[in-house]
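Some structures to go through are shown next.
Read-outs: derived from the displayed coordinates by stated rules, not from any lab. Because the structure is a prediction, the values reported are computed rather than measured. Cβ atoms are built from the backbone, for glycine too; each structure is taken alone.
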Structure I
Amino acid sequence: MHVLIKKLSYAENSELLSGIREKVFVLEQGVPRALEMDGQELESSHFLASSKINGSKIALGSARLLPTGQIGRMAVLKEFRGRGIGFKLLEFATEFGFRNGFSRVFLHAQKHAQDFYEKAGYVAYGDIFMEAGIEHIEMYKDRSMTE
């Protein structure tokens, strides 16, 4: 499957981007909608993974980068997981951050996904903490780690 990752305007694509997150975080993981939609949408950079399936463009997943350099809201729809889409989204968001002045990007990884992020070159630090009722660990990647 050919996956295209691109940056999208949240203002112009809010229904599409929030719909992916609604399915993954609110419906699947039980995150309260008020926590999921945190008011940082318009100031963030948003990324969409899509593909053409049977001639139609299909949204597969999304992610965002906050002005602080934090990557978050990484979500791949359940039926498309295990195909490298999350890795491509993460790689795109990370490189976007580096190209736009960040020497370090970071994220709050759900603890069960820590290995995924480590395989992408992220390093865990600090203690496990709870966020939206789910165990997380903070992780980072420096630009120097990719050079």
Structure II
Amino acid sequence: METNIKGKIKYSLRAATVNDIELLIRFKLFTILKYAKNLSKDEVNKINKYVRDSIYREVDNYKLVIVNKEIIGCILVSDLDDGKLLDEIYLVDKYRNKGIGSTLIKDVLRNNPIVYLWVYKDNKEAISLYRRLGFLIYEETDTRYKMVCYQQ
């Protein structure tokens, strides 16, 4: 499926494979380590292990975002008892703020009545986007919000 954003950027999604694991690990680590601050070496090691384990376990559920045959990001949507978890969405800097992320999220929302996500409190730009798309803070930890969006 190819999607056209605002008449400018066409992107498509393809299923990730085991050949994409290292790229997915890089994407996920970038997202986590950008907002998780003041981590000890032990915490960084635990995060690295968690990321590797989770990507090996979930690789078949990832979709890669492709523009002009270039992988520019990924999305992972997982099942929950009462809805879906937008577990990960990542775009390389060059393709942020171009409507791709919003379109990806709107597609998830359109196809699922309840969608949750976690976001770091320091990620103000993402929080603003999620609020515009109808997400509300559902619960929080010291560093992150769990947000939810209900579709009618």
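Structure notes:
- helix-only ellipticity at 222 nm (-39500 (n - 2.57) for each DSSP H run of 4 or more, over all residues; to 500) from the coordinates reads -7000; which among I, II: I
- Origin of the derived value 15.1 (mean count of other Cβ atoms within 10 Å over residues 23-30; candidates I, II): I
- Each of structures I, II was scored by mean count of other Cβ atoms within 10 Å over residues 39-46; the highest score is held by I.
- Given 8.8 for mean projected area of the Cα convex hull in nm², calculated: source structure among I, II: I
- Which of I, II yields 1.8 [distance in nm of label points 7 Å out along Cα→Cβ at positions 31 and 135, calculated]: I
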